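> Given below, in the form of structure tokens, are the structures.
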Structure I
Amino acid sequence: MSNIIWKVKSFEEMTTSELYEVIKARVDVFVVEQNCPYPDLDNYDRKALHLWAEKDHAVLAYCRIFDKEIKYAECSIGRVLTSEKGRGKNLGKQLIQYAVEIIENRFRTSEIRISAQDYLLRFYSYFGFEDTGKKYLEDNIPHSEMFRK
């Protein structure tokens, strides 16, 4: 798929339009598709690096990346999504690969802790994440904590 632009920006670097498209994608996937009313605006966006793929200004894949001691003692990745338009194009794999590389290059560590929806455990294991055995319901969706060394 051509004309896809990958961007990584801090909250302060994002334009209003970029922030709008990111929040729209998060609401479309997490609130509408997954039928999950939850507080998406959780005061962590200002502390995150935002990584996304876009085409014609629409967000196709997105995640937040955190340095150590923000969400966990280790670095972390969250709010991972592929929008309806972006699915079936391997963008999710590219997204996680880029996120891991950004953490390794910017934060100088390969240790990453994530909260994964259970149906994605195999997907994340492809990138070296291992199930820690810590299971919980988050917004009525089964999750597992995963860790990558």
Structure II
Amino acid sequence: MTKWLRNIWEEVARPLFLRPHRVQFGALCTRETQDGLQVLLITSRDTGRWIIPKGWPIDGLDGAEAARQEAWEEAGVRAQSLSKDPVGQYTYDKILKDGASQTVVTNVYRIEVQELADIYPEAEERTREWVSPVIAAKRVQEPELRALLLQL
């Protein structure tokens, strides 16, 4: 029995625990209004849940630039300013096409939005909405992202 358990640990369980996390870059898009700070949320393409724009690394771009590119493609964001240092990070489990899950660490960069374009690459695939940080925190599913939003 001990050999069987050791075999399960070494061949199945241990590799799952040691599997490296994938990294994405997220954009925390904000604007100041008369009513206070607002955060831009978008819907995911697959489940329609509320998220922030995010995506995989892009060759030739650092994390902040990749976050800005994702904000443009997914939400039509034209940036006024961009934080070069992440304001935080959160993890989530991404369900892959084969049904397996992969833990993803998302480094989040703050983007002050100058304007939103009406025409952008994923305009027909997503909904976007400006909300207060408190409402945004209630809508997102990831606890660490929720905490990051509440810090605003």
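Laboratory data are not the source of any read-out in this text; all were calculated from the coordinates shown. Bear in mind that the values here come from a model prediction, so they are computed numbers and not experimental data. Cβ atoms are built from the backbone, for glycine too; each structure is taken alone.
> From which structure (I, II) was relative contact order in percent (Cα under 8 Å, 6 or more apart) calculated, if the value obtained is 28?
Here the read-out was taken from II.
> Using the calculated result 10.8 for mean count of other Cβ atoms within 10 Å over residues 39-46, pick out the matching structure from I, II.
The read-out comes from structure I.
> Quick check for you: by Kirkwood radius over Cα pairs in Å, for residues 79-118 alone, which of I, II is greatest?
II
> Can I ask one more? Can you spot which of I, II the value 17.8, 67 was calculated from, given it is Rg and Dmax of the Cα atoms in Å?
Computing Rg and Dmax of the Cα atoms in Å on every structure in I, II gives 17.8, 67 only for II.
> Which structure, out of I, II, was distance in nm of label points 7 Å out along Cα→Cβ at positions 31 and 135 calculated from, if the result is 1.3?
II
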